[in-house]
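Each in C-alpha cells, the structures are laid out below.
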Structure I
Amino acid sequence: MTVQTMLVVDDSRLTRMMVKNFVHVAHPEWNIIEAGSGEEALQKVNGEQIDWMTIDLNMPGIDGMELAEQLKHQFPQANMCLLTANVQKSVQQRASKLGISFVSKPITEEKIVGYVS
C-alpha cells in the first residue's frame, strides 16, 4: 500500500492542527504537509505527489478558490476539499464545477474523517 500525502492549507494554525489530528486518527500513516497561505502551499508541493487536500477559502493573498484552480492543474487526480464558513451558493457552484468537495466550518472530526474515508 502506498502512503498517501495530504496538503492542509489554512491561515489558521489551529484549524491546520485540528485537520491534521483528525486525519491522523483515521490514517496514522499518511504524510501531511501544512501551509499557512496559498503561496506557501505552492512552494511546498513542488516535487511532491499530493493525493488529498483541504484548502481554506478565505486567506490573504491567493484565496482558496484560486489556489484550488492552480493545484487542480498540477494534481488532477487529487481529492480536493474547500473548508469554509462561506456557504454562498456561488462558491458551492464554482467548487462543484471544478470537482471540489465542500466542507463547512466549523470543522469537526466527523466531517474531516468523512472526507478522507
Structure II
Amino acid sequence: MQDAQHALRDLVQVYFDAAYDMDAEQFQTIFHPRSAVTRIGDDGEVGVMPIETWLTGVRDATAPRKLELERKDEIVAIDVSDNLALVKLRLQMPPRYFTDLLSCLKVQGSWKIVQKVMSVEVRQ
C-alpha cells in the first residue's frame, strides 16, 4: 500500500507541474489515452470531453508560470484499493480555484488517470 501511495504522489506531482506549465505532453504521460475530463459547463450541464480534446485546450492556454501566478497545490486525499485509487486535490490559477478528483487505475504496472472530474470556482 505504501508503494501505491508513493507512486500516486509522484503522479500528482507531475500533474501539478504540468498544470503550472500548461504542458500537454507532460499531462499525456499520466493520463490513459482513453480517459476523459468531466465538469459542469457554462450552461450548467455536465460535459464530458475525451482527453485529447482537453489536451488541445491545454496547448492553447497560457501557463500560470508565464503569468507569474502564485502556485499553491494541495493533495487533499488519496484512497487506494488494490489497483484502483481516487485522488482529491486542489490547485489555483487565480482567479480560478480548482478541485479535482482523479480516478486512477494501475494499468500494466503503472498508475494512470482514467477519469478527471473537476470543479472550478472563480473568485474576484
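Values for this structure:
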item	result
Structure responsible for 1.3, with distance in nm of label points 7 Å out along Cα→Cβ at positions 64 and 104 calculated and labels I, II on offer	I
Computed -8500 for helix-only ellipticity at 222 nm (-39500 (n - 2.57) for each DSSP H run of 4 or more, over all residues; to 500) - originating structure among I, II	II
Test item: Cα extents along the principal axes in Å calculated as 41, 29, 24, pick one of I, II	II
Highest-scoring label, criterion being distance in nm of label points 7 Å out along Cα→Cβ at positions 56 and 80, among I, II	II
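Any read-out appearing in this document is the output of simple, stated calculations on the displayed coordinates, not a laboratory observation. Only a predicted model underlies this, so the values are computations on that prediction, with no experimental measurement involved. Cβ atoms are built from the backbone, for glycine too; each structure is taken alone.
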